[in-house]
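A.B. asks: Take a look at these structures.
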Structure 1
Amino acid sequence: MALQLPAGMEIKAEIKPGYEKVLTPEALALVAKLSRAFEPRRRQLLDIRVERAKRLDAGERPDFPAETRHIREGDWKIAPIPKALECRRVEITGPVERKMVINAFNSGADSYMTDFEDSNTPNWENQITGQINLMEAIRKTISLEQNGKSYKLNDKVATLVVRPRGWHLDEKHVIVDGKRISGGIFDFALFMFHNAKEQLARGAGPYFYLPKLESYLEARLWNDIFVMTQNELGLPQGTIKATVLIETILAAFEMDEILYELREHSAGLNAGRWDYIFSCIKKFKLDKDFCLADRAKVTMTAPFMRSYALLLLQICHKRNAPAIGGMAALIPIKNDPEKNEIAMGGVRVDKARDATDGYDGGWVAHPGLVELAMTEFKKVLGDKPNQIDKQRPDVKVAAADLLDFQPEKPITEAGLRYNINVGIHYLGAWLAGNGCVPIHNLMEDAATAEISRSQVWQWIRSSKGVLEDGRKVTAEMVRSMIPEELAKVKAIAGTGPTYDRAAQIFEQMSTSESFAEFLTLPLYEEI
């Protein structure tokens, strides 16, 4: 099917029937305009990331920026939050797959973060059908017949929040002036063009989650995109609202500044815990003294995680901004009541801690957890939509507290094998088009898989990467375990060809001399 494309744009992908509803000339013109206006700055900011990473590799330690001290010490607030975003006690997250979209909207959660990023394999079909799914869901026309079941939306549904791709991800199928465009701009522009006015007419608005930011300059780029887009679409400035995921160690030193840059468009911050752990490993990967224990031991009560969570909460509420807690990756275990009760207990403790600390809400990955999480927040909030009035002047977090990386032990053979197993299983599913996978009773996405492969890489290189039985973690040890863990994955997940390829990729990425910035970058070239 031929599309009418703006001058200078090529689409190098199949246009299936129905795609023309999304890829209209006017929507693509907005994509092209935003891309031309902001692509040079995106590239420049990605270059700054690389230079900053080199300084960290050379031993530099991050600190709160001296040049923005006046912002941190200033008396300012973000713009008022729209009514649709005042109550976010439980947010459910998941990919833009049709059944997930319907179930998440119907889940009873206050809001639903639909994901074009970490829980979604960004192949062409997923990105375009995801846009179609959201267009229909917003207009209440979405439905699905599957396995003898009918799915449609309830009268009352969750408030929609959309996560476009991060700055590091291209959309390789769309070329403007000879270059790939930003995946995030592509996702954002199509969604805005088709849905912003419809959402406003229905009492909500275009709300977003912004992933993977590393600095306030990256937040400023998003803010400028928002301003231009609102002008292009004839929307009042401040219509767009965005919550920023603080899921990199560098962003944790610039949370005030990120809120300030987006203050007209801000809907607060979220403690994106899994990517945050990955970011810590990545940024200090060459530090021989840096080492974290088995993945399962690094929880929200670890010193560096506790400091980050409390500082985020304090900063948000000081600025009248919502503070949203991160993801409990546990999911219901249907066939084992005893294990299920342990898992549900973990979720209860997690949400109770967030609510008691002062958080306004938290994330779950499964509809079966919504009621449980809601109960914990209601115990603290009662009928209040949020607790932004709960200030935390008692919280004192210094730069050193954010860098207090513990626990370092134990590192076990079981923990090493777990990382290898999850890495292979997740990469195989991702290559097959599924970016959100239940593995060993946890919901894994790209963030949790990143921890698994980066830990293995770092344990090999750290002087502290020693198993509790005294053996040093080596590349040879990892290579010897990969075939054994691959066989276990296939016994559970089947023998799809993607798992063999996934094992090859995991071995290469966890044992190579150089460290790949994101596992999704080389993977994207394979789909």
Structure 2
Amino acid sequence: MQPSTIAQPSNNIGLCSKCRARVPSEFFFRDGQVWIRKACPTCGPNEALVSADAAVWQAKRDLWQYVPKDRTSCSLNCDQCHTNHKPNIVFVDVTNRCNMNCPICIATIRDMGFDFHPPLAYFEKIFETLGRMEPQPVVQLFGGEPTLRDDLLEIIALAKKHGLKPHVVTNGVKLADEEYCKKLCDARVPLRFAFDGRSADIYERLRQNRGAYEKKMKALANLKKFSRRKHAIIACAAWGINDQHIGDLVQFVHENRDLISDLGIIPLTENWKPGEFDAAKTTTMEDVEKMVQQAVPDVEFIPSGLAYAMRKPRSFFRKSPRSEVLLLAGVHPNCESMTLLVSDGTRYRGINYYLAKPLSQVAVDLAARSKAIEPRLDRLDPKKFFQRQRGRLLLLATFMPYLLRTIRWSRLADGKPVRGFFKFVFGQLFRRQVAEGLASGRRPRRLLRVGMLPFEEQHSVDAARMESCKAVFAYEDVEDGKVKTVPACLWYPYRNPILAKLSKKYGIAGKTARVEAAATA
């Protein structure tokens, strides 16, 4: 079948698959897949797979009612860009040291060639700037492996001092140590725990580290013992490696739903050097969605950005109108996607089992109702008690009749629709903090968010998707001393030179820092 170009502006930009130059690019269909063709004047035309399912990829755009702009302002030159992305989530690299040696990883000393492990003075500057942002973003402490920082608890405390809510992205291996796990749990910091499935074979194939599985299982047991809050699981998925284990992974999350609040899955990203790892087949976002759909009944994925239509209503029930968990960006239909799973007490089922309409239609309907009442909500201040209550009553009057017609309440409570209605609605809206007989104080969640998370996929990224990205990496520009950001999926081309300069300026924590580092503290 000959390639068929998708109707789109001709001025989109991508990264050449060979030299990473910013070059004119376009999407096209081939054999039911979506590809991006890059016109590099140096390397010649080259292509990369974007999606294994063109129909699903296009359906997300249709659901979103997405119309590509005639002109994309983004040039993918992030080091020259001064756009304020008003990020929802900010990643901060705290080290490039790691206690694993995964062949698929590109963020360790082995691949970067230098040690990045700056002292607290560096983070003081970063957090001070992030703390002044309005609204404040969620901060993800990233690596390398953050738990290899002896001063990680001090970094967490420093972020909190500036009013931030730090999360830690960890492989979890060090949490197999009970004493260390308890100290981290006492900091009450949410974790993004990397866990690819419940089989040692997965870690042998994907991480070349079979022993990591037992350590991760021990770490999760320690978390269950010591933590007073819930955490998210972040899994990497790939055809031929753990696709057949996705159902068991979801069941594991269900068995530990008092500990695990959310599940994020990242397609295996092919950023490794030739010969270092062999992936028999490329895995895309739509592939991972299919893995979940094959493992769990009644699952449908929608673009996460549709949930952003509910930010205004959410502000009348929650302090923050934005999610603090998955939602990396949600500003483009082909970015992050999500679904909801509901526990029946034994397992998770897709939310479509509990709906009279598909999730995609419900999302569109709720977004339309939210938009219709926003002018009335704009006249109310959710920070003031009586105005907040008026807003809640307006929202209940707007959404409740629709929910009554759309949700199959009897399926939520063993054939008892009234009981199902009150238990589910009030439990979700007001998030009861009362533990149900749990000494830990954690309440098992009935609703699980599952997100498909694109991340660092340099081969298939395009400017139209990056233009309004709200997931970024923050760093200090050593040339002018200012804190700047780069969209998360474009951090890789810039990261090594930036971090190398920072390491030279600040030195290594625990060693004598350079004089200029002390001067900027």
Structure 3
Amino acid sequence: MIYLSNVAVQHGSQIVFKDASFQILEGQRIGIVGPNGAGKSTVFRLIMGEQLADAGEVSRQKKAVVGYFSQDVGEMSGRSALEEVKAAVGDVMALGEQIRKMEAEMAEPMDDDAMAGLLERYGDAVAEFEHKGGYDLDARAQAVLTGLGIGPNDFNRPVESFSGGWKMRIALAQILTLNPDVLLLDEPTNHLDVESIIWLEQWLITIYKGALAMTSHDREFMNRVVKSIAEVANQTITMYSGDYDFYLREREIRREQLLATYRRQQDMLAKEEEFIAKFKARVSHAAQVQSRMKKIDKIDRIEIPAEYKPPKFQFNAPPRSGDDVIKFETLGKMWSVENGDKSVFGGLSGMIRRGDKVAVVGVNGAGKSTFLKVVAKETAPTLGTITTGANVHVGYFSQHAMDLLNPDKTIFETLYEKLPEASQGSVRSLCGAFMFRGEEADKKIAALSGGEKSRVVLAMLLSRPVNLLVLDEPTNHLDIQSREILLEALQNFDGTVLIVSHDRHFLRSLVTRVFEIDHGQMTAYEGSYQYYLDKVAERV
């Protein structure tokens, strides 16, 4: 359906692709992976014609409908959320209008020939309208919006009243409602909660029948949805038949095989060059020397791609806290709104103990972030009591903290300000641990992506020894590699962790207890995240 053949792309002096090929065939489910800057988004832009290749060919099957969801949603205004979604299927809407006009014309008197022609056109239009899903467009758009967390009460809300994250959901709903032949999704889970991610996962697996190519930072989502992986790295695209976990294993196997072949070739070349050096001055061996020189000149030399070794960081050894870290009894929180006070939760009681790694879960709007704010003393509870244990030092991460970064300062200046007594070398090392190496540490905050800003805020948590980490969606905007680095650091952290995250793999690999907030009440599950999921499944 879509073919990239021997494509070359260069940005200034940077070679993105050199003789790269890639194809999306009917029904394929492809995950596109690779380090930041390798060219994943370039693949999408080439397919959509937003960027031209310097060499090679990009072709699309005629009449194939391609739907592309990117992180740039553009302007939305002047419509309700439901109207905005349906507007994405503009040709179907126009076809429906034509059908209505023809139906009105049929009620008017006309001669037999004109009526026959009108009926033929009407039949063709109805058939096309039905093929494109026109009759269930309204129901389809409503179902997709609801699945993505925008319920019937918000269908008629003006799109301009939604925040940026919710507009992303509306934009995603547009593409899904279009139900194209080929679906291109660039980080579709970035602004979704767990419930919406699970809904999207099931929609892609059970409802959508077309071809799919996507990037995602959510490892579990990728594993469940895709059947093959396209790795964008080292100026080319390499295919793997399997999910993301298979790709990781197979990549290591292929690299080991390549290294073994490379070593054999180097041994052979060394022996040939040794023979040439030894006998090149002897007339009696001139023919043999010439033959071997020609032989090694014709050999395609195996090149070993540079192996990216992700940095590792660890939190400073925290001071030991008391065994009882946080105790809360009949805890309640209300926010003041236009119509009075709105209760977020009430009657929460529980204990967080030293060394616990606790996930706080619940549907969107259940009060998870508010609970974390109360624990971190970012806001006071309205009801009940919360007691912080002996020698507890809190480090709090939130998306709001990213907005408080000074855009005019560099990464290095931001961290150095937090560590005024540290040497410049140690601050540079801290920058490097969070993947800001060399000159990258001198980038201005204003020029950073969301993921880079997240890493800066996480690095700031290291500016003082903390033994209770309160983390509100720390994995948002982080790529899979960065998430794995953070996960390993938290697994090795000697203190206590309280976390909200929609990354199921992250939670499954980290947490030892789960607090579920539901309808303002809390239930504690004394076990892993998988234990919690199993218990929830038993309730259904």
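Read-outs throughout are calculated quantities, based only on the coordinates presented, and are distinct from any laboratory measurement. This is a predicted model, so every value here is computed, not measured.
A.B. asks: Work out which structure the value 64, 55, 50 belongs to, where Cα extents along the principal axes in Å was derived from one of 1, 2, 3.
C.D. replies: Only one of 1, 2, 3 returns 64, 55, 50 for Cα extents along the principal axes in Å, namely 1.
A.B. asks: Given a value of -12500 for helix-only ellipticity at 222 nm (-39500 (n - 2.57) for each DSSP H run of 4 or more, over all residues; to 500), point me to the structure among 1, 2, 3 it was derived from. Let's see the in-between values first.
C.D. replies: Details: 1: -15000; 2: -10500; 3: -12500.
Of the structures listed, the value fits 3.
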